[in-house]
Structure P
């Protein structure tokens, strides 16, 4: 089996795709004073009201030690709150605050518009194949 030409290798193609896609979203996050990691945390908490620190780390793909700093900054911005478990003090739950949920209503229209523009720039079948292919690559690691 031959190795794919470097410029068409999967890792490089994924990096190039991220370089095309993410600046559009990062510009929106920056407008609201958020980093990409802070956005991922809020985005998850807008879907799931409260999560343990470890579950949040897994869903956002942010390591637990790094997540501590992200949460500290979001807490200072009054966008998230922490709550210790009554059963196990080692477990900390994270939730979006009212102010954090209000941000959702402000930021999501721009995020959705950007997503729809990106989605509309690709043929429906190509889009489905892209998502299906990525899902197949990810599946063994779930």
Structure Q
């Protein structure tokens, strides 16, 4: 079974949106893991129907080694992002994971990714699913 983890922090809104849409397409044919930088983010992603979830630095470092895909905002690979919720150890573990990283160009950090158009979150998740998950995950 394909294992996908969704990583988010703060209120978990981005992660929840991703999980709802991915679940709508793949249902229970994938193992969808919510990894929150805090308990609130994890709780929100579990409410969105992730199969399981965990919170904090150790959970993220441990889990990203065992998944096929990592999905989240681009800031999950920036040390000290999300108002410090992404620790340097988390960003290193995520960046170093052999999983394919599908990162949405959303960031509150002082970073601009040149060449991208401004697309609302729901449309970004649709693109992610249609272009990067459906063609590669057999259900």
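Laboratory data are not the source of any read-out in this text; all were calculated from the coordinates shown. Since the model is a prediction, treat every value here as computed from it, not as a measurement. Cβ atoms are built from the backbone, for glycine too; each structure is taken alone.
Quick notes
- If relative contact order in percent (Cα under 8 Å, 6 or more apart) is computed and equals 24, the structure in P, Q: Q
- Each of structures P, Q was scored by distance in nm of label points 7 Å out along Cα→Cβ at positions 17 and 113; the highest score is held by P.
- Origin of the value -9500, where helix-only ellipticity at 222 nm (-39500 (n - 2.57) for each DSSP H run of 4 or more, over all residues; to 500) was derived from one of P, Q: Q
- Comparison of P, Q - label where distance in nm of label points 7 Å out along Cα→Cβ at positions 57 and 81 is highest: P
- For 1.5 (distance in nm of label points 7 Å out along Cα→Cβ at positions 9 and 97, calculated) the corresponding structure among P, Q: Q
- Distance in nm of label points 7 Å out along Cα→Cβ at positions 25 and 41 - structure with the largest value, from P, Q: Q
- Computed 19.8 for mean count of other Cβ atoms within 10 Å over residues 73-80 - originating structure among P, Q: Q
- Read-out Rg/Rh (Cα atoms, Kirkwood Rh), computed value 0.93, structure in P, Q: Q
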